[in-house]
Structure I
Amino acid sequence: MAETKNQNNNADMPDWSAYRGVMVFIEQRGGQAKKVGWQLLGQGRKLADKLEVELIALVIGYGVEHLAEEAIYYGADRVILADAKELKDYRTRPYSRVALKVIEEVKPEIVLFGATGTGRDLAGAIATHLPTGLTADCTQLDVEPHPSRLLLASRPAFSEKMMATILCKQYRPQMATARAGVFEALPRDISRKGEIVQVENVLKEEEIAARVLEFIEANNKLNIEDAEIIVEGGWGVGGPEGFKPLQELADALGGMVGASRAAVDAGWISHDHQVGQTGHTVRPKLYFAIGISGAVQHTVGMQNSDVIVAINSDPNAPIFKFAHYGIVGDLFKIVPAITQAVKNKRGLFALQADQAAATKVKL
């Protein structure tokens, strides 16, 4: 149902004029929204403005009225709210039935979900029932203007060695999932006004086969997607021991250690650390790429970092095309030197703070 982009047959497209608007599913757990929802509202705002339509947020849960207001603060013009006890915990059937009812009534031309476990499951169930196309794990989203109004959903393809743009020309709505950390949320603006429309839950509890007995949070799981500083190693670190100086630098900076797919596949470090198309997508303030070549399957997971510092012995490594700062040389000499410089600087700051505190006490 989804096909590779072709610019030459817009005249053959069906009339989809009844479908207008961009809708974003706001995923939540326990009343707390996942960041990917706000990030997709940020990108959805750009798409909606290009198409000159409203941006709609879909909020499903129990006791989540506050998230409807937050969705407006983060860019939505209208919020569809389904708030019911049966929707407290995510279950495919009740959530998909609510979403299907909303989509059939509102008729958005584009619907976006986070590429999380929940988002992938829900989007797949909805696409099957409508039916329509679904492009998964997108790293770029754009639209063509009138008359085509096509969603340009791009993602790595062909063993993740190139980017492909996927179109859904024959069905509506156009649907896609996008990974967390790829897009940037708009600044929260509490002065924004919007409409909140409540809808009824479709299924009663006795009509739902699945039951959630207990939810146990994995409190020891590494959450690298939220890290503001990441020190990442690739094949160039040479083995498990090569991650020790990276960990020392991460500790000195107050960050986390990341890894490329090659390092994870080699068994040098666990998958929780992996960044890239088959790992996590990150957007830290500071990102070190150490011993990483810079293949497309990796860079799609970190290219939106605020500052990228690349350290590699190969001056022609592709990673230098993405880096704001590049250092060519032996990482086992460079990384310890940076770590020591950070420690010295922090030690100086600590000394100055102690001196300032002592002065205040004397006064």
Structure II
Amino acid sequence: MSPQSPSFGRRQMLAGAAALGLALVPATRAAAGTNPARPFGPYGSPLRRLNERTLYVDSQGRGDHTAVQAAVDATPDAPGQGWTLVIAAGTYRETVLVAQAKTGLTLVGATRRARDVVIVFDNAAGTARPSGGTYGTSGSATTTIQADGFTAAHLTFANDWLRADHPEITATQAVAVKVMGDRSFFEACRFLGHQDTLYADTLSLAAFARQYYLRCQVEGDVDFVFGRASAVFDRCELRTLVRDVPFRPYGFVFAPSTAAANPHGYLATGCRITGESPDGAYGLACPWRPSSDPTAVPMLTVRETWIGPGIDVTAPYVNMSAGYPWQDARFGEYRNVGPGAARPVPENRPQLTPEQAAGRTVRACLGDWRPSTIDDHLWSALGR
């Protein structure tokens, strides 16, 4: 996305519960506290596979593949049943593409701790491609997921490109993950970046891709959750980063670009919006109407969520451009709490009625899709 104002500052990524810098450590350190004899934890091994559709990834060479992309490529296209990649603790510095034909693919971190298994790269929109030109926002993504039925659990997806290291680059969007497939499920994952961290999108304007993020953590600064998917954030933490800039707002948590025909945009329910930025430094959302779809009517519901003091309570919503006021978007809140949920200017915080809120729920957004947790998912794959 195009920022309204210049962006500066260095990354602060989570290492465990504390923001102490990017938690990209050598595999030997990342695996501390795990059993080296069982790098794939409770999920079997190449000698004792969960089933014939399971592959093992380990940067130290104890699996079938040492790179995530190599394992993705080794799975068949359009399989009758989905495949599973179990990924051992380590830092996997690579870009990953789950192409549209790789339906039903599951990626699971072997240690069941997202901070131990990190998929990361450092392209920005303005980074030069070896073949010429620049990557652009979508091309900057560390991981791109086009396939339907994708599942990920206990993984960190990151883009560690830093503005301060590249003052010559002005296109500073740097996506950690771009998700476009329908029925995409992320459980207990982390998404780390600065600008445009999580691109929750669809393959086309006519596709209303459903995405479900359960107990995940997303952090960033400029519009760091954006796109046109029907995306549910259930009991997630959305964390704003500190920025050294002379203007406010520093950025926004959400920038949906929901297609006008889509009845469901972004839903944050039971979440926590946190950060260490000064009080009122961030906006909650701005409506994004991309050049590819100027008819978009962005939609966001934030309900039963704790909102920290970093959100500006007087102007939580801001126009992305003068021609598209935020009041024309489908923004609504319901029963939020916390210092950032105060309403000193009520007209700037549209509240849903109970009747309206009844139509903006997890079930309503996901329709007939009922995601399974990773343990249930794998248990089912074993036919038990």
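Assorted remarks:
- Structure (I, II) behind the derived value 5, 25, 34, 24, 10, 1, 0 of P(r) over Cα pairs in 10 Å bins from 0, in percent: II
- At a computed 14 (relative contact order in percent (Cα under 8 Å, 6 or more apart)), which of I, II: I
- Computed 19.0 for mean count of other Cβ atoms within 10 Å over residues 313-320 - originating structure among I, II: II
- Source structure (of I, II) for helix-only ellipticity at 222 nm (-39500 (n - 2.57) for each DSSP H run of 4 or more, over all residues; to 500), computed value -1500: II
Laboratory data are not the source of any read-out in this text; all were calculated from the coordinates shown. These figures come from a predicted structure and were not determined experimentally. Cβ atoms are built from the backbone, for glycine too; each structure is taken alone.
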